[in-house]
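The numbers here are math on the coordinates, done by the rules we state, and not lab data. Computed from a prediction, not measured in an experiment: that's the story for all the values here. Cβ atoms are built from the backbone, for glycine too; each structure is taken alone.
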Structure P
Amino acid sequence: MEKLKLDLKNLEKAFPDNFTQAQVAKAKTLFLKKLAELAHTFYEGKIQTVPKAPVPGFNWFNVWYTPGVSMVSTNIRDNNDTSFALSNRANLVGVVSDSTRVLGDGDCTPPGGLGVMEGKAFLMKYLGGIDAIALCVDSKNEKGENDPDKIIQFVKMAQPSFGAVNLEDISQPNCFKVLDVLREECDIPVWHDDAQGTACVTLAGVINSLKLAGKKMADAKFVLFGAGASNTTIARLLITDGVKPENLILFDTKGSLHTDREDIKKDTRFYRKWELCETTNPNKILTMDEAMKGADVLVSLSTPGPNTIKPEWVKAMAPKSIVFVCANPVPEIYPYAAKEAGAFIVATGRGDFPNQVNNSIGFPGILKGALMVRARKVTDNMAIAAAHSLANFAEKRGINPENIVPDMEEAGVFPEEAADVAMQAIKDGVARITLTREEAYKKAKTDIMHAREMTNALVNQGFIKQPPEGMLQEALDWTVKQVSL
């Protein structure tokens, strides 16, 4: 497995010495994109179905299938909740998307999201011990418009097959309605990772960043650049966890959010944004130049590209400022530029820079915790519990301005997070079954280690092939050529 590893944090060493910092940053992005294309072509995707039961003899197909399985069907018919014990439903997630907002690429058509959704399923299995399947759906109605009601209907129809549903890459404003309706009307957790997942991990990073800066949540001044699903949910969780609404200002493409924004008030599809217009920015500050003066924390989830956040805005922030620039695949300002402008802590959504604030450390543990107690929903309290679990885990092993949250390589974080989420689900009254924290922790740890060991065994026995010789070099050569043009 050693040669499969990619040292992203030191990737710049592979590029020519005469590359500028900007060229190195661009080269990292291009290299990862090209390597992804080559690897996905070689493996024809990255997810497959593997049985979890043995075949001691072919007569066992009479047990796994007909006629024996009839008793399983009738038991579930008489009590639907037994489906969690008699099938894989208790550990199965449907990753649902209409692919209308895929990372930084926008509308990629329904099948265009398969790479991301399979990636989500891959991470769930390896990091959370969860089985998952990609479900990219066509949400267009007869008028050719993307219709949130079609996604809602699809998920409600499919929910008997799953223990939870992960919504992904659905454009706004549809994403607001889809999540809010399904959270209330489904009998299983419906989780929007772009919104709730990003908010959870961002909150964890903010908690530890403020500790390092010696600042308190209730006193800090926040600016959120971008007012889509991610930042509006981040705002909600920040306020729930102690940020004063009057200390928070959000910006969308038309300016700051405040009670004079009649365009938002009139368009009822953006009701989540209007709620924030009513509660934040009471002084109606209009510009980023003004908002950033003395700001303690900037959270940007906006247009990808290194010129979206201006260095002069960062310079205007308070001492020991905290800058989260998490657009993918390119942050709104590169970390080196933000540091040059005076930022104390800089976080991005990428693993090739310090402080990756990425959903990958959130959703595997959160969904595992919800699944283990067969929860009916993921509450905001569960997401906040996960954020504090992540922050506490990192603090116990040591944090610094270049390392504020755990990363995917810290396998121990996921069972801790899952157990804390499971306990919060029980406390919130949304769990079907009750476990002790120790039981939840042990189960999560066992399932996660099983998934990792199974993957390693498949590689070691040749059922999963090693990547071909020269793949990394081919991606590197292509990248250098593109950047040098």
Structure Q
Amino acid sequence: MKFETKAPTGDFDLAVIGAGSAGFSAAITAAEGGKRVALIGHGTIGGTCVNVGCVPSKTMIRAAEALHSAQSAHRFPGLSGEAQVADWSALVAAKDDLVATLRQKKYADLLPGYEGVTYLDEGPGRLVPGGVEVGGRRITAPKVIVATGGRPARPDIPGIRDAPTLDSTSLLDLDQLPESLIFLGGGYIGVELAQMMARMGTRVTIVCRSRLLPRTEPEVAQALTEVLRAGSVTVLDGATYHAARRDGDRAVLTVTVNGAERELTADRLVLTTGRAANTEGLGLAEMGVETDARGAIRVGDDMQTTKPGIFAAGDVTDRDQFVYMAAYGAKLAARNAVMGGAEQYDNAAMPWVVFTDPQVAGVGLTEAQARAAGHDVKTSVLTLDNVPRALAARDTRGLIKLVADRATDRLLGGVIMAPEGADSVQTLVMALKIGMTTKALGETIFPYLTTVEGLKLAAQTFDKDVAKLSCCAG
């Protein structure tokens, strides 16, 4: 994909390798500051989120939710669900159309509007002294930002390369809906896609080494496990992977679960055990840029690597693997690199969302993290059968957990598992950002019959039994 840009080639103030969300954020920030930027393509313009991540997965997840809702109308007296079947090929085509539209509108079409940006897609960029080498020529720039993103990682399991496998990208490009799938990994990508495929009609098994969503609260992990199992997903947690192999056209995975060795068979194994940074061919070692154990670039709070003058942002780094944090980190990197900034990366009030149904969203410290940080911790856990909105919607799957410092009553973190719970987490983000106490949150006025009202009730749960309150009495 080539573009006519108004800025001439030659020397630049900044070179940015990678044209995804982080790369665009860095380039636009610097261009708005009057700097001349070489934006060097790395893969398809737009990067992971719009092409193979957030956008395609969430539109397919929403389609699966709509199908499930149509089949589950029996929750409401007087209504009956009509059986519907997913037209998989039509959904994939609609997904591809949306991706193409957003890639053009939100990335390609933006470039001509920034006179200071020259887009180069002549081949992969490589770090060299004084700039970047791309397409057989050297781009001179005193500062460089690496924003080459990441990709699905392949777990180190004997035989995995010979077994029929998919990853989060190829799963959404299948021509036909598979009859059965085994998902390896219980992180947010695995649980989102596993539930989606189960609702599309595929027999789904999730196999994970610890538990689902291992970085969040155990109460949430248990509740989500129960929801998935109720939705016909087999969840095998605490498993040990031994080997994988091909058996004809099918995949076989050998694991140990609860002390017993088992062979699991499915059409494909879906590898959702994490992501790997795209650092190959960048010349990092030669330039003195250090990486961590998983190959991600180490950066300081100013987003600078171990080599002065070279910065990095997004999934290629050892920072948070979310598109909005990639854009945020890249903006800091650009400001610090070429605009005289001294800004520090701050994720203390960073929200995160898992787009299962019910959704799981959180911010701040978990109970375990708060204790490890030395806080005298107190917690409240409120199940959704105590939230009027959930009762009215006849869907009480989920809970809210808040974590606070006992001495100061200040909120430290929280997680909400609820249908459309993601739309409520930003209230908790703002509460943490201003240092709100649980008492203040519990005394804040919330609208009745909303999911977000559950945050108020959860805050009140620290001191009282909300089950004994009348409606709106809190």
Structure R
Amino acid sequence: MPSGFDRDFLSPAPLSRQAYETAMAAAQRVILRDYASLDACYGGPEAAELAGSMAALEICPEDGAGLEATLDLVGRLVLRNSVMVSDPTCLGHLHCPPLIAGLAAESLISAINQSMDSWDQAPAATYLEQRMTDWLCGLFGLGGAADGIFTSGGTQSNFMGILLARDVYAERRLGWRIQDQGLPPEAASFRLLCSEDAHFSIRQSLAILGLGEQAAVAVPTDPARRMDVAAAERSITELLALGLRPIAIAATAGTTDSGSIDPLPQVADLAARHGLWLHIDAAYGGGLVLSERHAPRLDGIERADSLTVDFHKLFYQPISCSTLLVRDRACFDAIRLHADYLNPPENEAAGLLDLVTKSLQTTRRFDGLKPFVTLRALGRRHLAAMIDATIALAVTAALRIEADPELHLACRPALNAVLLRYRADGATDDRLDAVNGRIPARLMASGRALLAKTRFDGRVFLKMTLLNPRTTPAHIDAILAAVKECGRTALEDLA
């Protein structure tokens, strides 16, 4: 006898299959009608109006409004008022346009709803995800003892890398197991070196881990915004002289603003000389590994003790999808725990794989399916061509900016992030800061472009993050013209 709930859940029941097909068709119709048809990076109202619309929503009526009517509402209220991340002028952040292959994988992930903590909740998914991390460890040359785990993003991956660095140092140097005993008395003296342009999650991780932001030692950068290795060496000497304990170096392969890649071989040499853990944040630049032209820029990455790689940047996957890779799988013992109901020790003894033993998350999505489907469907050459095209476009954009007397280029782009600034003869730096600070909002409100605002050498700059391989030089020309128009208007308004 059919269940009264058959139409609510995916199952072999005819009512379920019919309901699922109807729901997916409705969702697809709304996506194509209200989102894929958007012809600007943003065309919705300002924040206050959106907040008012959401505040007026009835969340849970006594009797349901029906799925199709609700999806129509979401289409009109949410999808039409969302950032169109695939638009060629949506260039503000490290926020990639997702590949259709990744979107297809997302639908599979949601439908099967596997939980990646224990093998009996995700039998095939567990072993496919492990195969993916094994392949990634090989791709980055980390060696036969390497391992990895999928995470929610670069921030979590960086956090895990620093957590492992802290715990391995305490156990190997101090004979102290933090998982059992808490922080050792010496923890207040722990220090981690990173470039002054390192991602904020490095400092954030140190704070959450009980070491405080004071534990981050910011190393100056060279003119190319890469870590100055000689300055890092001096910092280590100074720290040791003060009785402090350097435990790790965090290098960056692709800084958020300039895309700079630290000199990885030299940083690895420095870490080796002083016996320090080397974490490399390649959340942004890790995708270069697919490109024959640009992969050599990652030389030295194979010497990392821990490595962050994001797939929702240069691998073009839907959010969220990231990994932490480690050179020595034994370091995951620092966070290994067993629960009788989930991953009892006898599972491990029987050779079963419970991924929760190396994860900070218990319930976790099968995000590893997205890069698998994409890599398998498109192949390396096609993905590499996308990356190469965006880096070449960044060079084109930089040349356009350098040639324009109304624009100022902060630095030559290292990857595909370009920093620029509107300028005008006779205007002070402070006045130009105010002008450039207004430009992104004006561009977004008009739907002409979405650019980010940041600070570079203490001044306000605009950022174009050229992740989209569909962006062309013609788009760049139109955006630069719009930047100048908004800059002139803002300058007049301030005057």
- Query: Just checking, which of P, Q, R has the largest value of distance in nm of label points 7 Å out along Cα→Cβ at positions 161 and 433?
  - Reply: Q
- Message: Quick check for you: by distance in nm of label points 7 Å out along Cα→Cβ at positions 65 and 361, which of P, Q, R is greatest?
- Response: P
